[in-house]
Structure 1
Amino acid sequence: MVAESEIDAVVIGAGAVGLACARELARAGHETVVLERHGAIGTEISARNSEVIHAGIYYPKDSLKARLCIEGREMLYGYLESHKLPYRKCGKLIVATEEAQLGELQAIATRAKANGVDDIRQLTKAEVCAMEPALRAEAAILSPSTGILDAHSYMLSLQGEFEDRGGMIAFRSTVTRVTREGDDFLVHVEGAEPMALRTRTIINAGGLRAPALAARIEGLDAAHVPVPHFAKGNYFSLTGRAPFSHLIYPVPEAAGLGVHLTLDLGNQARFGPDVEWIEVAEGSEPDYAVKPERGERFYAAVRRYWPELKDGALAPAYSGVRPKVNAPDEAAADFMISGPGEHGVPGLVNLFGIESPGLTASLAIAEMVAGMVRE
């Protein structure tokens with residue numbers, strides 16, 4: 001006999017965005033349960049990224065990515081400061097390494113200003129050299145509001161606040177399907193203790209598996225479920241110290257922001273991610289292994305802006321997988337935050353394609369989702 005319980009709201013997925021949504025719902029007085037198929041919080045997208053707080057520079061004007069990144073950035077800095085969590089506003093340089101890229105660099109600056117990122121500075125070759133002598137660039141954009149954080153500390157804080165308000169996370173709990181009984185959802189969960197949760201509110205923050213989960217929700221038209229695509233990003237770490245104090249980004253490439261240099265809070269440098277489109281079969285896990293031979297491409301990419309990178313200085317580090325809702329040959333898609341106004345199912349919010357800048361935007365996404373629930 002499967003036990004049945006009644007709850008105000010169910011959030012599927014305990015990554016940064018799912019935890020932020022759960023915290024926001026609990027703060028609004030909703031009795032909320034988070035269902036997480038793994039044994040810990042934030043083990044997929046949220047644990048396998050650059051841990052960068054983005055400024056909101058690259059995204060098309062009026063897109064959700066632009067708006068929620070800029071709103072979320074300020075909310076996130078405020079949260080990290082008020083909760084005494086580790087972060088550093090180190091700034092980043094977006095560099096054009098050849099004159100042919102100067103037009104694209106100017107377009108990035110124009111887009112950033114249109115989005116409301118008004119603190120960027122355009123630097124000449126001499127100014128770049130004075131700021132970062134080891135860097136080769138014809139020109140650059142300085143983004144002083146870009147930073148880095150400890151993503152796990154942030155997620156632990158969200159979890160703590162959520163649980164302090166009576167919320168609960170059920171780990172190793174896999175949602176198999178969602179059925180309807182009148183106005184209620186019945187969320188069927190398998191795990192150590194199979195159960196069914198009766199609720200009127202579901203937030204699908206399933207990350208890589210959000211489309212597959214949505215496809216198992218009774219009453220949701222398949223036309224509102226995107227075809228998932230998966231872009232693996234590999235990272236390599238630098239042995240020794242990097243001669244940079246800022247994050248270094250090349251002009252963006254298709255499907256990503258190029259092989260950039262980021263620093264962690266201990267000043268250790270890493271490079272990545274690259275873009276490797278992969279298949280992830282239903283019910284299987286991505287292959288997160290980093291193939292050492294991919295390092296050859298990294299050396300070539302990094303030496304465009306750091307010519308002094310030595311042979312043998314890069315070591316395979318880790319990889320992550322981005323949940324794309326566009327195919328490899330299509331333009332990068334916006335976040336898809338799909339509520340009743342889009343799909344017509346009361347009480348259901350699906351979050352699709354929440355890749356970068358999802359971590360930066362997490363608190364703003366949560367606020368938006370809570371607003372959909374109120375309405």
Structure 2
Amino acid sequence: MPAPATAAPAATPQQAPVLARPRLTAALLMAGSCLPILGAVLIAPVLPKLQDHFAATPGADVLAPMALTVPALSLGLMAPFAGVLVDRLGRHRLLVVATVLYAIVGTAPLWLDSLGAIVASRVLVGVAESAIMTCCTTLIGDYWSGRQRERYLALQAMCASISATAFFAVGGAAGSAGWRAPFWAYAVGLLLAPLMATLLRPTTRPQPASPSPAASSAPLLRRLLAPCALTFFGAMVFYTMPVETSYLLDDLGVTAPAAIGLSTAIASAATVAGAITFTRITAHAERLLPAVLATCAAGFAIVAFAGNAPVLVIGAVVNCFAGGLLLPTLITRTLALLSDADRGRGTGLWNAAFFLGEFVCPVALIAVSKATGTLASAIAVLAAATLLVAAALTTLRTRRTPTPLHPDNATA
């Protein structure tokens with residue numbers, strides 16, 4: 001991992017709270033981090049039923065898919081503002097309020113009878129998710145440091161991968177009772193909010209004067225421009241296989257839901273395995289980032305040229321395993337650049353980059369597939385782009401590493 005951009009300030013109770021129940025604290029933060037994932041996948045299985053119900057509504061074929069995708073767009077756009085609020089109002093209070101709001105607007109489609117109103121409620125879901133995700137990640141940075149922080153961030157990525165598969169299954173099962181039924185799951189926020197209010201230890205906002213001179217030598221936006229750009233691209237790399245696997249299998253003639261579900265579950269398990277592996281190589285994760293991206297590219301290449309489903313699944317496993325390493329590496333390298341005073345804003349910018357990349361991913365692949373003719377060809381283009389980014393990172397690392405002065409060339 002890179003050395004933090006700030007010198008570690010003296011530990012104070014406000015900056016490093018002593019946690020009486022660290023495991024319970026971690027469990028609540030992981031549960032909160034899963035809420036935006038619930039919003040992203042829960043209603044996917046019932047979208048056809050939703051669209052059929054509002055078939056008479058003008059533009060239903062556009063508005064219905066937006067009910068699934070608009071929370072990610074809203075989250076990405078609002079995350080920087082959530083980061084500002086996190087630093088100004090405090091993480092604990094905002095997290096509790098946002099979790100309650102999440103439950104209220106998330107369950108709103110249970111009684112709304114307008115497709116436009118449902119889409120508007122989904123926009124508000126994304127606003128609440130932006131605050132929840134930023135607060136949870138920032139609190140991980142507040143409560144833990146060093147290797148512990150990196151491991152909990154890897155656990156956050158692992159929980160997100162597991163919950164995506166679980167929520168998809170829950171949404172499909174609940175959808176058998178009607179398209180409104182899955183929205184009841186958002187009420188879990190009303191269970192989590194009281195626990196967060198009583199069991200999570202509040203942290204006070206650090207004073208602006210506390211950061212070291214190294215932290216204030218460059219504006220926050222300038223410090224995070226390159227990491228956020230890499231995160232935006234990394235999000236596209238990370239989400240491509242979970243989003244596109246079913247379509248790629250369909251192009252190969254695999255249409256059985258059981259086969260598609262099994263293939264997706266195998267790839268998801270590979271992501272979890274990658275996140276677990278990250279916890280064992282945290283000291284080398286930053287140095288291995290180009291190799292991780294190159295492995296993602298190799299997985300894409302296998303998928304792009306796969307002639308049958310087993311080969312495609314192998315490529316997806318290779319890609320998703322590297323993706324499980326990629327996500328925690330991106331967030332830990334960004335948190336290392338942040339001081340206590342700007343951790344909320346920095347985390348908000350990172351979340352904005354990541355979720356906007358998630359939102360753009362399917363749109364970009366559709367555009368490239370139309371230009372190249374097939375989705376597999378678009379995946380091949382993404383493989384080449386990922387390999388180029390890996391090569392660029394390798395070149396930058398080589399240039400930044402000073403060449404040792406040979407004794408024969410030394411001058412007095």
Structure 3
Amino acid sequence: MRRFYQGSDLSRVLSVAEMAALARYRLPDFAWEYLAGGAENELTLRSNETDFSKIRLTSHTLVANHRPELATTLVGSNSALPMMIGPSGFNGMLWPQADIALAKAASAKNIPFCLSTVSNASIEEVREAVQDIDVWFQLYSLKNPLTNHDLLARAKAVDVSTLVITTDALVVGNREWDRRNFAKPRQLTWRNKVNVLKHPNWVRRVMLPNGLPTMGNLNPYLPPNEKSALGAMKFIQEQLDTSLDWEKIAKIRDQWHGKLILKGVLHPDNARQAVALGFDGLVVSNHGGRQLDGALSSIEALPAIVDAVGGQIDILLDGGIRRGSDIIKAKALGVQGVMLGRATLFGVASGGQVGATRVLDILEEELIRSLNLMGVQRLDDLTPQHLYLS
């Protein structure tokens with residue numbers, strides 16, 4: 001078995017896989033399985049990574065190795081790298097103030113950061129803590145239109161540049177690992193309670209003195225006796241607008257006057273509809289393999305979507321990014337950049353802002369090295385001709 005570094009000097013972690021192993025070591029089982037698990041047989045979860053390995057890179061030698069130009073725009077937002085930190089929920093169970101740690105890591109690398117509706121830090125808290133960052137906000141459309149309207153008003157008030165609407169989680173996927181870890185809703189099994197006690201450093205960081213953090217964005221809308229992370233989880237499952245359709249999406253388009261992105265696109269027809277409704281961008285995504293098991297991997301779905309709408313609106317991708325070379329493959333197939341989910345979460349779970357920044361550094365180093373080895377001097381020069389597709 002390969003050994004992985006367990007110390008505090010995260011500069012000695014050399015890959016996202018090693019950071020994931022470190023996060024696994026530091027987290028109790030239920031938190032790790034929430035972070036790393038997928039739906040049902042986890043076919044889509046695995047294919048998000050393995051389908052990248054089916055794509056090979058071309059390599060041209062005797063090209064002068066200069067630092068490649070990596071700066072780009074992501075749906076109109078300037079970014080020093082072709083990546084950003086995407087939205088993820090309940091991060092406070094990984095590290096104290098994890099959302100703010102992720103935002104600070106993004107700010108340090110001069111890339112955008114997207115905050116989830118189900119974040120532990122509120123959008124106001126993130127903006128106060130990190131004032132110089134390009135903040136995006138991800139919306140789960142809720143049944144109460146007044147709640148949606150208020151969330152959008154709060155986002156506008158703190159200068160959110162871009163709204164991301166997630167559409168692939170209207171019904172929560174069959175995440176069997178979650179059901180196994182809880183004896184009943186919001187109550188861990190005895191095995192998991194014992195396992196938590198075996199992680200005293202996590203308990204000290206995350207649980208003391210007040211237990212799991214509350215949900216900043218949802219707190220104003222929760223019943224008084226449900227203002228907790230687990231109460232918010234129950235709320236979001238009950239209040240998700242399962243009737244969300246293209247007509248309702250169009251109404252949100254009318255309410256939001258900033259940039260608008262549709263997240264959760266796997267079919268070219270849906271991509272064309274997003275263009276027709278005036279979206280500024282879309283995210284090719286299967287929700288990290290946590291929703292419909294057996295769906296296409298993001299990288300497998302990408303070419304058909306690029307063929308359908310490429311050039312009309314910006315395309316981002318998430319799912320399975322573990323190496324800088326994965327970003328190259330996605331970029332060559334037509335995306336403007338990628339949204340990072342688990343990769344930076346492994347980092348924040350291992351060491352907060354330092355861990356998340358280390359993951360971004362690793363991916364940047366790998367990206368530069370791979371482009372040099374391919375003989376590519378500009379990121380924007382990448383095309384499908386730089387790939388061997390099986």
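Any idea which of 1, 2, 3 comes out highest on Cα Rg over 2.2 N^0.38 Å, for residues 46-101 alone?
Working: 1: 1.38; 2: 1.61; 3: 1.72.
Biggest value here belongs to 3.
I have 0.15 for FRET efficiency 1/(1 + (r/R0)^6) of positions 198 and 366 (r between Cβ atoms, R0 = 35 Å, to 0.05), calculated from one of the structures 1, 2, 3. Which structure is it? Intermediate results must be reported in sequence, preceding the final value.
Numbers: 1: 0.90; 2: 0.15; 3: 0.55.
For FRET efficiency 1/(1 + (r/R0)^6) of positions 198 and 366 (r between Cβ atoms, R0 = 35 Å, to 0.05), the value 0.15 is produced by structure 2.
Tell me which of 1, 2, 3 gives -26000 when you compute helix-only ellipticity at 222 nm (-39500 (n - 2.57) for each DSSP H run of 4 or more, over all residues; to 500). Please report the intermediate quantities before stating the final value.
Working: 1: -8000; 2: -26000; 3: -12500.
Going through each structure in turn, the value belongs to 2.
Out of 1, 2, 3, which one gives 35, 30, 18 for semi-axes √(5λ) of the Cα gyration tensor in Å as computed from the coordinates? Working shown, then result.
Values: 1: 38, 21, 19; 2: 35, 30, 18; 3: 31, 26, 20.
Computed on structure 2.
FYI, it's all coordinate maths here, none of it is from the lab. From a predicted model like this one, the values you see are computed outputs, not experimental measurements. Cβ atoms are built from the backbone, for glycine too; each structure is taken alone.
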